[in-house]
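Throughout, read-outs are computed from the coordinates displayed, never taken from laboratory work. Computed from a predicted structure; not experimentally measured. Cβ atoms are built from the backbone, for glycine too; each structure is taken alone.
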Structure 1
Amino acid sequence: MPIIGRPRALPALDHLPRPLYARAESLGAGSWTTRHQHDWVQFSYAISGVLGVYTRDGSYFAPPQWGVWIPADAEHEVVTSMQAEMRSLYVRRDACPWAPEQCRVLEVTPLARELIKQFCLFPADYPEGDSAEARLVAVLLDQLRTLPEVGFSLPLPRHPGLLALCNGLIAAPDQSQTLQQWARELACSEKTLMRLFQRETGLSFRNWRQRMRLLSSLALLEAGENVTEAALGCGYDSTSAYIAAFKQLFGATPGELKL
């Protein structure tokens, strides 16, 4: 993960006062957390800006109206390359036994969005039992359970050489080095590198780099760059090729996604 700006402070929590706890944050450009973990599940949701969640297994990106589900005990960092409005929900393990064991990027439905907005107005020690607040929490948790998953994730290899290669590409997505050039740098054959990359990430090098570039372009679009600028900034020579690849991955063109 490229380190930019200053790290922001983490909340001084050792337990959650209720099954569900909310944090609303306005994040500056270049904001990031140190790598950390906690005993509860986290769902971080971008109202504006693009969130990047980095774990040892992969990177997960949430443009506006999407969120990242982070399992309990998973080491992670949260990064914003530009100003962002974030809402985070912390959930006790026993309140979500259905929670996935891997990070997921989920689409926040209009109903879930309104429930989160309302819940963020509750005090941390909201009434439990048969209160209106507790009933809203039950509905919100049920909605979180059924949010649709989207493909805004980027698996990372464990192999040190491959990981360094991937981190270099993430830091500069417009790099144009070929697989053959990377194989020479890692002192192996091109075929060996192809097999290793597929085994470590589940994707071919070409598909991984394409996904990385498209995910990187989300922040450029959110910053107000036009489609051509975003295409060039993430390594595409052709705007039409960028739009076609973008639609194939995200199911919408850059204009339709409305970042």
Structure 2
Amino acid sequence: MSDIALTVSILALVAVVGLWIGNVKIRGVGFGIGGVLFGGIFVGHFADQLGITLSAEMLHFIQEFGLILFVYTIGIQVGPGFFASLRVSGLRLNLFAMGIVVMGGLVTALLHKLFAIPLPVVLGIFSGAVTNTPALGAGQQILRDLGIAPDIVDQMGMSYAMAYPFGICGILLTMWLMRILFRVNVEQEAREHESTLTNGQALIKTINIRVDNPNLNNLPIQDVPILNSANIICSRLKREETLMVPLPGTVIQIGDLLHLVG
């Protein structure tokens, strides 16, 4: 087996083991996708014990490409509403997040100076504690630019994997304590937040339905009782492998999938 094929196979094994670890839950709490980090530690340990050598070029490519995909998907999800959110409460929340990162950086620098923790390790701890994967990639790149040995740079990834779950648990524990100390009613807060987002109007909901009623076969959408009102519209219609935007006069057939919005 070539080095590239072996590397891809090992990474696939890491993903499988990590997802299995992530699905293990104790009293409803599990690592989730963070289990992949521990899967990497376990598989990496046994791979080293067995003397398995992976392609450094392939590992570097997958690391950079994976980071690109990660940042891209976050941008696609958050980007469209980013500037609009700044006009509401986004600016305050972003400043609060920046304050958390700055305080985390100061604590990290203090630990590095007081306890002489190696720089790659403390950078990994910082990235994991704030659950910031781009910070991990940026830190590793800086260490490489400084000429740090690859095995030393790898320590950053291991410390990141160890600190990441504690970062998640810390967030959950903090939210739990704040809920108890300030007697927060989660259900009421959720309703108030939902009301703020919608300005008191009901949220728009969507549903996909399949046409199975023979009485609706070859019937125009405008003649279907539930679809001839202003409250519910059919925005998409899928017939076999064809997806279309239906018109009021579009005839529906048995087996059609309708995407309703209202």
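For the structures shown (1, 2), mean count of other Cβ atoms within 10 Å over residues 111-118 is largest in 1. Set 1, 2, criterion distance in nm of label points 7 Å out along Cα→Cβ at positions 63 and 207: the highest-scoring structure is 2. For the set 1, 2, ranking by volume of the Cα convex hull per residue in Å³, for residues 159-222 alone places 2 highest.
Have a look at 1, 2 and say which one yields 64, 36, 33 for Cα extents along the principal axes in Å, as calculated. Only one of 1, 2 returns 64, 36, 33 for Cα extents along the principal axes in Å, namely 1.
Taking distance in nm of label points 7 Å out along Cα→Cβ at positions 127 and 183 as the criterion, the largest value within structures 1, 2 is that of 1. Once relative contact order in percent (Cα under 8 Å, 6 or more apart) is computed for every structure in 1, 2, the highest value turns out to be that of 1. Identify the structure, out of 1, 2, from whose coordinates helix-only ellipticity at 222 nm (-39500 (n - 2.57) for each DSSP H run of 4 or more, over all residues; to 500) was calculated to give -20000. Going label by label, the one that fits is 2. Give the label, chosen from 1, 2, of the structure having the highest value of distance in nm of label points 7 Å out along Cα→Cβ at positions 103 and 135. Checked 1, 2; max of distance in nm of label points 7 Å out along Cα→Cβ at positions 103 and 135 sits with 1.
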